[in-house]
Structure I
Amino acid sequence: MRLWISHRSEVPIREQLATQIVLSILSADLKPGARLPSTRELARRFRIHPNTVSAVYRELENNGWLELRRGSGVYIRKNSNAKPLSPELGLDHLIADLFRSARELRVPLSAVRARLRYWLDLQPPDHFLLIEPDAELREIVLAEIKPTVTFPVKAVDLAACEAPEVLHGSMPLVLPSKVDTVRAKLPAQFDFIPLRLRSVTDSLASWMPARQDVLVAIASRWPDFLKRAQTMLIAAGFDPDCLIFCDVREPGWQKSMSQVAGVICDSLTATRVPKSCRAIIFPLLSEDSIAELRQYEEFVRKPLA
């Protein structure tokens, strides 16, 4: 059995060992009924703690790959009732087969890496990547985008602009205020989609004309949302004395909700508003911007004629 362990890898040693044993079984390098090295033998070979090896063996036994026979050792289960492969393990299996075939052809690892990079660069993006330095704003925008698109959506700060490995396979998204900053930092080969914000008029349409006899709460964990909502509502004619401001980051923010007619909030905060209150969501992104993201998904997935 050919195994290797990297003590410098970010992947835990336990995961490295378990994955390689399973892949060896799947590729028939380990035959049903074959006896595996003892816990102490593997621990000594790779300079790892015996408990780590024991934990891997127990995990693979529970998952149906191995059989632990008392006083005899650890064996590959003959009649495997192993759980179905996860997508990650299935992909590992394909990659392991690729490297095995490359070794049989005597192709150097550098050439394999170069061809993999070539083919990866040919693939269209498979997820959106929001680039935004404000952590609170990132979470709010994520909460708005995720339910509206089918692509996975991730979020990172500006440091990602200098990390091609993070950008790879993504279509970056950028809020209007960061367009120039991101364009200056992003490598030339990467494009991005500028997001567009919802107009103040659209956000306030259902509240016009302003009523003076209701108490309204404004709630968010993003300080700028609280400031902007205050400016918008006062400009629209709301009495400042009828507005309550709640910073969701502070404990007990929900206690002031009992007397209000509604809670104006962002998409993320809306999930935490008490059910007894009416949550009025002020989306940050325009409907046109969301439609553009959907159109991009359709374009990427549309087969060539």
Structure II
Amino acid sequence: MAEKTAVLALLVAAFIWAMAGVSYKLFLAAGFTLAIIFWVSRLFKLLAVLGIAYYKKIPHMGIESVKDLKFVVLNALFSLGTPIFFVLALEQTTLPNVYFLNYTMPAWVFIFAAFFLGEKINAKKIFAVLLTLLGIFFIASPESIFSVNPGIIFGVLSALSFSGDIITSRELKDYRFHTVSIYSNALQLLAFSVIVLAFFPESFAVAATLPLDWLAALAFAGALLGYASDLYYYALEKIEASAAAMVSLSELFFASALALLIFGTKPLLNELAGYALILVSVSIFILRKSDIEYFEYLLHFRKRH
């Protein structure tokens, strides 16, 4: 019964993540800038994470060393970059394209882990990386190497930034996930606030002119992301990470279905081929049962949006 509840919780979290992606597209269409979207959503995501931790009376750990503090800062910076590149990609290409490009993350994590963490390289993983690259090529379908859609580039950059998030998260695995999440989200909000005040101060004035119901919707989306984070980690306590990984793939189908229903987005044949190759690639990584602990951190989805 507990496992079924965990799977249901993870499906709800995946649906929230998919709705977040759709909402970004809607907020962009409504006139929200990247600065407003990220600042408001991250503020309420942090408040939700803090609220859940307070409600559950979860004790927080202090950062114990300068080395760990450096990894927290790096984690926050990568976590900052991921949604920024994600939204920039949404401005240039379709929602399903952005989501599937984000799911190339396991391939980039493997490459980084091999270089920086000493992870083993084998033929199966190399084959999965090649499938990932081929999938990106089909989605991009460039006429030449100089004509790639900027949305594809931003989508891959989002996945690369997400990979940096994963690598740094692994270095902080001895801390409670709520502790890392609170510190990381707080630093993201602080860093982005400084950036907005320094370079885009007009964003706050623009936000004041936007309809309150839209701003409330953006705040609600941010709070939902905090709740999805908690659901995800609840699920990981009840089921194996490899099973959680497979269930999490439902986010791709939720996002594609919502894009079709709301925006009428119909993938082209070459895009469908790319999606299929990326799904196979992700499955190859996830189904390596010897990597269960590894994928517990690999699928750190609570920061992508």
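Out of I, II, choose the structure whose coordinates give semi-axes √(5λ) of the Cα gyration tensor in Å, for residues 193-264 alone equal to 33, 18, 12 when calculated. The correct label is II. Can you spot which of I, II the value 82, 48, 36 was calculated from, given it is Cα extents along the principal axes in Å? It traces back to I.
Ranked on relative contact order in percent (Cα under 8 Å, 6 or more apart), which label among I, II comes first with the largest value? Of structures I, II, the maximum of relative contact order in percent (Cα under 8 Å, 6 or more apart) occurs in II. Starting from the value -12500: which structure in I, II was helix-only ellipticity at 222 nm (-39500 (n - 2.57) for each DSSP H run of 4 or more, over all residues; to 500) calculated from? Computed on structure I. In this comparison of I, II, the computed figure 3.5 for distance in nm of label points 7 Å out along Cα→Cβ at positions 153 and 177 is attributed to II.
Values quoted throughout were computed directly from the atomic coordinates according to the rules given, and no laboratory measurement underlies them. As the structure is a computational prediction, the values presented were derived from the model and not from experiment. Cβ atoms are built from the backbone, for glycine too; each structure is taken alone.
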